[in-house]
Structure P
Amino acid sequence: MKNRAQRNLNSVFFCLAVTLSSSASHAALESFTPYVALGANHDSNVFRTSVNEEDDTVLHLGAGFSSDLKLSRQHLLLDVALDRAEYDNFSELDHTRADARAGWAWQLGNLWSGELNYRYKDELSSFDELFVRLKDMRTENSLTLDAGYQIHPDWRLVGALGLSDVEYDRRGFLDRDSDDVMLEVQYRNTRNTRVGVRARYSDHDLQNLEDIGGTLIDNDYEEVELSGVFYYEVSGKSALEARLGYLDLDAQRDEQDFDGVSGRLIYHGVLTGKTSVDVSVWRESSTLYDEITSYVISKGVSIQPVWSATSKISLQGEISYTNDDFKGRDDIVVPLGGESRDDDTWLYAISASWDPRRFLRVSLGYTREERDSSIAIRDYDDDRIDARLRFTF
């Protein structure tokens, strides 16, 4: 996997080098924004357990920058963020999180445009699916290419390619390569409405077999999805995006296969000059951030309001409900005598940000998460308070 990540990175650097050599005389630094950040958060249930909850306070020290270099009609983007986390009680969890992205927002002539991005992330994996006191760092390398071609003033062809590999320090059975290919044809009318047809293929290749009850399981699977898509924009004050289609998931074992309706509806509305809201509803497959070996069928709804109280103060909120049906796991575990799993998760969050100066942002947030699982030991409640100071130069 590391060789594959290196090849991906080399491809990005090659493309960027070609663009630099052909457009260097037109280079202009559009923006360069370095920053440092200080923060602390308190977690009431660090290990996401249903009993014997243990809390901790974590101090954060971060730094990074974002930049945009314009080369003629191209933009080279580079973002780097580092965050050091120090735990008060569980110092064995101390770690440094790294997140870096190199991107090329490109345009060729008047008909072709898109983005090429390479991203590297190294972070502490969550305890949502870990259930033991184990420091397990998750490393992800990903390469994405998005391209659009204007076939006709009213017709556009959009394609996307995504390659990623994920590695865990302590849970090798979660390591995987994933490939994703998407092709979409869009028609736009004069009322800012787009309709289209989308085809997507995904391949999930787990690197190791999983031992379940003494049986070695190959968890590789493929997905093919055909969908109708709809985009609607109204005067910049509201927008609707919808995808509805048919998903065919083909696993190594026939009993793990799935086929059925898949889709997502997203609405963005500006209610007043200071208030907006995003509403999402979905039913689709998920790997829970690659922290399970198979897949779940996830259904849910979320509401995210934003209120800009003043030019310097804003409030954000979120309420969401998610149901995760662990079908990929259950079709193997239940015949071996295990329990089926189905989780209901509620999330409530509110945060505020204040910009007293151009270079300073102060933020404070509270999040509560409640998970009710058909397997009692997977239940948990968690409360988190987060405070941050960010200084931009």
Structure Q
Amino acid sequence: MNEAIRPGAQTPPQAQPASGAPELSVVVPTFNERDNVTVLYRRLEATLAGIAWEVVFVDDNSPDGTWDVVRDLAQRDSRVRCIRRIGRRGLSGACIEGILASSAPYAAVIDADLQHDETQLPKMLGLLRAGQAELVVGSRYIEGYKSEGFDQQRAGASALATEIAKKMLRVEIADPMSGFFMIRRDRFEQLAPKLSVHGFKILLDVVASARGTLRAVEIPYTFGARQHGESKLDSMVALDFLGLVLAKLTNDAVSLRFLLFAMVGSIGLVVHLTTLFIALELIKVPFAEAQASGALVAMTSNFILNNFLTYRDQRLKGFAIVRGLIAFYIVCSVGLFANVGVAFSVYDQEPIWWLAGMAGALMGVVWNYAMSGLFVWRKK
């Protein structure tokens, strides 16, 4: 066992729950895992014999009906609970909702794909019970870890992300990217307001937000092979990760979603200038028409990228895309006036062109972000 992290304040272990109440809540985020949830439930039942436990499946409205399978289990066993989320997506948000909805003093997070070793849960609980830690992490980077289902490409990407996180955020546990951990619920609740509901790396967010005050222990486990379904990790995970790192570096002054929105805006600037150049130099149209074309193409590309990336948990589909695009045009048009107005105001007071330009651009992106959340990608 590898004890890790900076020792925080020595706090006593939590009191034991009342008789009949669960001592451990196992939170399982799911999306299209109907073939795995029953198997995981049976494994938990066998592993946690003698422990008062509950399992909270947090399902992102899986098209395969995972939530329906979980509800069938819940009808037979009151220890099984289902949270079905409509209009919200993302592993981090699911974990946060699941832990906050739990009723036990200790909460574990485990994947539904059967790759995490549930037999380690009693050992993790014992460490928390004894007050040896407030967080116990199933680690892939300490002696004793074994892998049966981690491919080389994924392992390399995870190792690189781990090193970036440890150096940039001064995180000292060996595996802050792990998706298998157990934590005292009261400590999690203290950190919850600082956590991002977007992205996949909830443990990294927890540890970075704690800033060394969370006493942690890491234990090795065996990473199994996926039995059914496909991995939920897509090409956007890297951007989610970088956005989370940047958010924590700014002390959460800006959200992960805002950073992604601003990044898309930067890409839009390149698109605008490229379109402007093509229209002026290659097609030879007047500047006014070229500028308008650049703005229209940039706004369209920004909308597509934001719908695909920044707001993918609220992604617009069907006719809603057309309605959303029109609303986005309107929002960005007003944002352009705000941009120019602020830039002129700053330039009048301090005639430094680049300072005025940056102030105007910042005002524009803040306006566009705020109004897009209200009128384009509205939460239902």
Inset, instruction - Taking mean projected area of the Cα convex hull in nm², for residues 119-302 alone as the quantity of interest, name the structure among P, Q where it is greatest. - result: Q
Legend entry - Comparison of P, Q by mean count of other Cβ atoms within 10 Å over residues 71-78 - largest value held by: P
Legend entry - Structures P, Q, by relative contact order in percent (Cα under 8 Å, 6 or more apart): label with the highest value: Q
Legend entry - Source structure (of P, Q) for mean count of other Cβ atoms within 10 Å over residues 95-102, computed value 15.8: P
Legend entry - Origin of the derived value -16000 (helix-only ellipticity at 222 nm (-39500 (n - 2.57) for each DSSP H run of 4 or more, over all residues; to 500); candidates P, Q): Q
Legend entry - Origin of the value -0.66, -1.81, -1.94, where log10 I(q)/I(0) by the Debye sum over Cα atoms at q = 0.09, 0.14, 0.15 Å⁻¹ was derived from one of P, Q: P
Inset, instruction - Match the computed value 16.1, 45 of Rg and Dmax of the Cα atoms in Å, for residues 39-166 alone to one of the structures P, Q, and report its label. - result: Q
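Values quoted throughout were computed directly from the atomic coordinates according to the rules given, and no laboratory measurement underlies them. Here the structure is a predicted model, which means the values were calculated and not measured. Cβ atoms are built from the backbone, for glycine too; each structure is taken alone.
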